[in-house]
Structure formats: structure tokens, C-alpha cells
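For reference, the structures are reproduced in the following blocks.
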Structure I
């Protein structure tokens, strides 16, 4: 992975991160790539659902909800300070 990275599932609302690696193969990998979670993509963590899963993310201008099972396979590095412009 190179740079210090964490799973996207460990980020909190307001975090701005960059995708470093997708650590899964097969159909789930293809789905995540198709949704825009590609290496170098900037992702804003928007908000958690009332029960904490799924979480809404903004990637390439689109808001996407991922379950923890999916977001735990996406490794990211933080880009900036937290932002407060949620959905």
C-alpha cells in the first residue's frame, strides 16, 4: 500500500480522503471500480444511517451508500481537514 492508509469504513463524517487501494477481487471489486472508487479518486464521507450502516459517500460528484462490509475493502489516506458541508 505504500502510504499510511486506513479502511474507508474507519473514516468519520466530514473526512476527505483519497483512494489508495481496493483490497478485494471479483464481482465486488468490479462494482466498486464501476461506482468510481478507483485509485486516486477523492471521496467525501457524508453521513452514517441512523443505525450506522450503510454510510453515504460522495465520489466523482455522485452520492453512494456503501455497507461496512464493502467500505472496509477500500483503503484510503486522509487529504485535508474535516469539512462540514455534508449532503
Structure II
């Protein structure tokens, strides 16, 4: 790569930077405000789902525990039966 290539790239980037400066202060303020709004919305969604999970996980665990306790238990009983066929593999 030669110096002319880098010089052209540098001039191109300088011209783009100068164009961005000419857009004005209102475009920058608008961009920062939009970024701030998006961050606040994202934070609000995060907090909402976090609180929702804190609320729903204990309810789910309580239901699972209740379901487990209602399940009939064998109480150590043995089921008896006969072996009909046994494979010798």
C-alpha cells in the first residue's frame, strides 16, 4: 500500500467528519435524546421482567411442591409379579 491510498482515505474521513459537524447541534441533541430514551425503555423492561420472575418463581415452586405432596406415594410397598420371559444377552 502506498502513501496516496492512505492520504485519500484520510481526506475522505476528514470530509465526512466536516459534514457531520455541519449538520448542527440539534441533530446531535436529538441523537443523544433518542439514545437516552432507548436506554430508559430497556432498563424499564429489564426491571419489569426481573420483578415478574421474582413473583412467578416462588408461585411455581409452591405449585410443584403441592403437586409432589398430592402424588400417591408407595410407602415402601413392593409390587409382586412373575417373570414371563428373561433374555440371556
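FYI, it's all coordinate maths here, none of it is from the lab. Computed from a predicted model, the values in this text were never measured in an experiment. Cβ atoms are built from the backbone, for glycine too; each structure is taken alone.
Quick notes on this one:
- Read-out Cα extents along the principal axes in Å, computed value 33, 27, 21, structure in I, II: I
- Among I, II, structure where helix-only ellipticity at 222 nm (-39500 (n - 2.57) for each DSSP H run of 4 or more, over all residues; to 500) as derived comes to -3500: I
- Structure with the greatest value (metric mean count of other Cβ atoms within 10 Å over residues 13-20, set I, II): I
- Source structure (of I, II) for FRET efficiency 1/(1 + (r/R0)^6) of positions 29 and 69 (r between Cβ atoms, R0 = 30 Å, to 0.05), computed value 1.00: I
- A value of 1.2 for distance in nm of label points 7 Å out along Cα→Cβ at positions 5 and 37, calculated from one of I, II, originates in structure I.
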